[in-house]
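Q: There are structures below to look over.
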Structure P
Amino acid sequence: MLADGITIIFSPYHVGIRDHRVGNGPNRIRDLGIMKTLENLGVTINVVELDPVDEFEDEIGRSFVLLLRLSTAVTRAVEQYTFPLILSGNCMASAAVACGLGIDDLKFIYFDGHDDLDSPDVNENGYFDAMGLSMLRGESWHAHTKTVPGFKPLKYDVNFLYCGLRDQSEVQRQRVIDAGMSSIWGEPGKKVDFVTELSKELDAKSYGASLVHLDLDVLDDSLGKVNDFPSSGSLFESELIQCMSLVPKKSNPKSLTVCSFDPDSGDGDRIARIAIEAITTFVLSLV
């Protein structure tokens, strides 16, 4: 799977602002040695860093230019027979990754505390990043999504699996159900066996060519504050590592996105080290 190595695509941006809030997460993961760690596994590493988008004046314009550039970078990585590893600030990056992969029957394995399925008419938190998956299924921002190379509306029924989803309103939860997505729900005050449940889900139906998404706020907030939206009832460090080992054994990952980590929110180095361990375990399982 990794005969020609990994292309690490750095997108250190939050709503188009470089190194701002979660945009600084990729930098911390890099500073703590992700490239050296992967090279020590004998994997060839190529690095691509998305150019700044300062010339664009607004959050929407900057964000979609980044999605355009990220989709293009993913396509180039695939054409070079390398595996795309995306270190991103914003979690909507995975929408661009899906476009860049260009796979008709793409599956999704999402580790995330939030569903990212909001459309503008139901969004309550004002967070643009909460709409990435509604964009990808053709539900919102139609004019802008058409500018992203490879975009086509995707369905999520039988193609989509969440693990650790929990921090939602009733409206958001129902939208996941209505979309036909599968979910291993997290629940504050109740411990879920995420590893066993994930294994069962991956065995129950085929997850062939898959986009894997790791929003680091899938981690239980007892491990530290990942970003401004922490919550309890989800994966501990050991569970995440086991899940990252399991996914390549029971599916066929075509990319990995790691995102939504603000190293300045309180526990930066600890979360970055967990991210590096998770990525390394995932890559070892691929090898």
Structure Q
Amino acid sequence: MLRGLTLSGLGAVESDERFIELAGNGGFQAVDLDARGLIQRLGIDGARAKLQQHGVVIGAIGLPVEWRADEDRFRAGLTGLTEAAAAAHSLGCTRCCTYILPSTEAKPAHFLAVATRRLRLCAQILGAYGIRLGLEFVGPHHLRTAWKYPFIWTMDETLDWIDAIREPNVGLLLDAFHWYTNGQAPGDIERLQAQQIVHVHINDAPDIPLEAVRDNERLYTGEGVINLEGFLRGLQHIGYDGIVSQEVLTADQPEDKPEQLVLRSKAGFDRVFTAAGLPV
């Protein structure tokens, strides 16, 4: 498994170029960022050189299409999706991810039908560039009632939806925080097949009742109560060899400098990877 970073939890990083430098200097092997934007600033050769210089790859890009809104906004974003997919492909990135909110203001049956069609189209565009689409279920209890109707928030529901989308390049973005807030155990990972997982996020949670855990109150890897040793061993058990990227959502911007936060992140990764018997 490759160790990766997202910008979430790293404080005020001034640019993606600096993000790449920080990740490489901190011993990380992947970064989740906007490949298209990087190429627009540096050119393809410059972007490739920057990544190679610091020994990192792009782990995943975000889905740059508003698939939850009205049809016009969705359609307007498809050109950008094609451009983003082409850019990611040119830099060797093979993953694109989006999240599923666990409740919605729209009537859920109609929303599900529309979203299935839209995500199928997105997957087809991405697939033409050799890119997989990862869908992230979102588990915190407070978001399950944030909007009028309940929607999808479990791994099994998401897997059923992936089956309904019926595109071979669609799978899970498995986030340790959402796995935890769903009350899941390593055995729930062990019943998966490695190819069902597109991408992985890792983070931690405070020692409070599960129902009180909030999405933007995450802790750094190895600093909370999530069974990350079991989480990683579950991934190892099924042969997942992709990227594990830290994502620490917080209500306020961290006050420490990004350089300090990268070192803190590395220490956390070292702790949980060692506990899981994985190389550091």
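Q: Ranked on mean count of other Cβ atoms within 10 Å over residues 8-15, which label among P, Q comes first with the largest value?
A: P
Q: Additional query: I have 17.0, 48 for Rg and Dmax of the Cα atoms in Å, calculated from one of the structures P, Q. Which structure is it?
A: Source structure for this number: P.
Q: For the read-out helix-only ellipticity at 222 nm (-39500 (n - 2.57) for each DSSP H run of 4 or more, over all residues; to 500), a value of -13000 was computed from one structure; give its label from P, Q. Each step should come with its number before you reach the end.
A: Details: P: -11000; Q: -13000.
Computing helix-only ellipticity at 222 nm (-39500 (n - 2.57) for each DSSP H run of 4 or more, over all residues; to 500) on every structure in P, Q gives -13000 only for Q.
Q: Still on this structure, please answer the following. Given structures P, Q, which gives the highest value for FRET efficiency 1/(1 + (r/R0)^6) of positions 80 and 232 (r between Cβ atoms, R0 = 41 Å, to 0.05)?
A: Q
Q: If we compute distance in nm of label points 7 Å out along Cα→Cβ at positions 64 and 224 for structures P, Q, which one ends up with the highest value?
A: P
Where a number appears in this text, it was derived from the coordinates with a stated rule and is not lab data. If you're wondering where the values come from, they're calculated on a predicted model, not measured in any experiment. Cβ atoms are built from the backbone, for glycine too; each structure is taken alone.
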